[in-house]
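K.L.:
Listed below are the structures to be examined.
What follows is calculated from the coordinates using simple rules that are stated; it is not laboratory data. Remember, predicted model here, so these are calculated numbers, not experimental data. Cβ atoms are built from the backbone, for glycine too; each structure is taken alone.
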Structure 1
Amino acid sequence: MAETSFYRIGVLSDTHGYLHPALFDLFDGVQLILHAGDIGRDDVLVELRTIAPVQAVAGNVDLPDPRARPLIRQLETPAGRIAMTHGHLAHASAHDHASLLGQFAGFQPGIIIFGHSHLPLIEELDGVKLFNPGAAGRAGLTQHGATVGMISVEEGSGQVRLEHLKLSA
């Protein structure tokens with residue numbers, strides 16, 4: 001029986017200048033890394049690029065120089081169309097994410113990745129999957145502990161799975 005293979009995308013946000021050592025094992029073998037802002041230091045992206053190519057957006061902590069990286073990204077991936085923003089510009093609250101849909105209406109993504117709230121979330125709204133990987137920085141940033149996300153696409157079927165992975169308690 002042939003082994004099922006996957007295209008995997010590591011997703012993180014809100015590192016605030018810190019990369020948890022467990023992240024390197026969790027993201028080992030991913031084909032792409034998406035960082036949804038509040039990076040904190042450019043060295044974070046340099047370190048992530050030792051694992052896989054990285055696409056990132058600026059968060060409110062990364063301002064006032066948004067020219068260093070965009071505030072939104074729209075990507076075509078094996079998981080379909082993915083839109084990414086930090087979430088602070090759409091004023092996405094912990095429980096109201098409708099403003100994110102409007103921000104990307106013309107692009108029609110299947111998945112919107114965002115951060116800012118530090119709260120892990122997988123939710124579907126009007127046929128669009130909303131994915132907040134939570135905060136990947138030091139565990140004290142959130143009561144949920146440090147978390148990241150993973151998007152897995154089964155090659156052949158194209159089935160897409162979103163999940164959260166804990167970096168620490």
Structure 2
Amino acid sequence: MSAQVFVSVGSNINAAVNVRLAAMLLQREFGEVQLSTVYRSASAGFSGDDFLNLIIGFTTERSPHDCAAVMTKLEHEAGRSEDQHGFVSRPLDLDMVLYGDLVDTDPALRVPRDDIDKYAFVLGPLAEIAPGFRHPLNGKTMAELWTAFDQSASPMTVEPIKL
């Protein structure tokens with residue numbers, strides 16, 4: 001059975017190159033992808049360079065754990081080291097925020113990610129490319145969640161990057 005998957009992409013080290021690389025690598029691994037606009041936002045949780053963020057969506061037959069393993073592999077291909085965890089600068093951060101309507105609290109997977117409700121740089125692009133997709137826990141669409149989100153608390157600007 002296929003699942004619609006959405007991945008949050010972020011980078012604040014050589015960011016323009018690395019978000020393009022993420023789009024290319026995810027397309028290589030999963031085939032056709034859907035890309036949101038790229039946004040610039042301040043680093044969250046630490047003092048560092050601004051991040052470039054977007055959401056990439058695709059449909060896959062792969063298991064959620066296989067998808068998560070691919071994300072880790074691609075992060076390492078882009079230069080992320082094993083010890084880069086938490087709120088630190090990074091060349092590439094790939095988080096699977098949704099895997100269809102799956103709810104899984106396994107620490108290695110955690111879908112849907114709490115980031116959807118916390119960060120404008122996740123929810124905004126998600127609402128852009130999947131406005132009618134329903135959150136598996138609360139049943140609200142991404143568009144409804146984005147409309148209710150306090151967007152003034154987390155300003156983002158469009159980054160004119162061709163992917």
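K.L.:
As an exercise: mean projected area of the Cα convex hull in nm², calculated from one structure in 1, 2, equals 8.8. Which structure is it? If you can, show how the numbers build up before the last one.
P.N.:
Details: 1: 9.9; 2: 8.8.
Matching structure: 2.
K.L.:
Quick check on the output: 29 is relative contact order in percent (Cα under 8 Å, 6 or more apart), derived from one of 1, 2. Which one produced it? Present the calculation step by step, with values, prior to reporting the outcome.
P.N.:
Details: 1: 24; 2: 29.
Among 1, 2, the structure yielding 29 for relative contact order in percent (Cα under 8 Å, 6 or more apart) is 2.
K.L.:
Comparing Cα Rg over 2.2 N^0.38 Å, for residues 114-153 alone across structures 1, 2, which is largest?
P.N.:
Values: 1: 1.23; 2: 1.00.
With respect to Cα Rg over 2.2 N^0.38 Å, for residues 114-153 alone, the highest-scoring structure among 1, 2 is 1.
K.L.:
If mean count of other Cβ atoms within 10 Å over residues 10-17 comes out at 26.6 when worked out from the coordinates, which of 1, 2 was used? Before the final figure, lay out each step's value.
P.N.:
On the way: 1: 26.6; 2: 19.5.
Structure 1 accounts for this read-out.
K.L.:
Also, I was wondering about something else. Using the calculated result -2500 for helix-only ellipticity at 222 nm (-39500 (n - 2.57) for each DSSP H run of 4 or more, over all residues; to 500), pick out the matching structure from 1, 2.
P.N.:
Structure of origin is 1.
K.L.:
Right, something else. To test your reading of the models, identify which of 1, 2 gives 43 for percent of Cα pairs over 18 Å apart, for residues 58-145 alone when calculated. Walk me through the numbers on the way to the answer.
P.N.:
Values: 1: 43; 2: 48.
It was calculated from structure 1.
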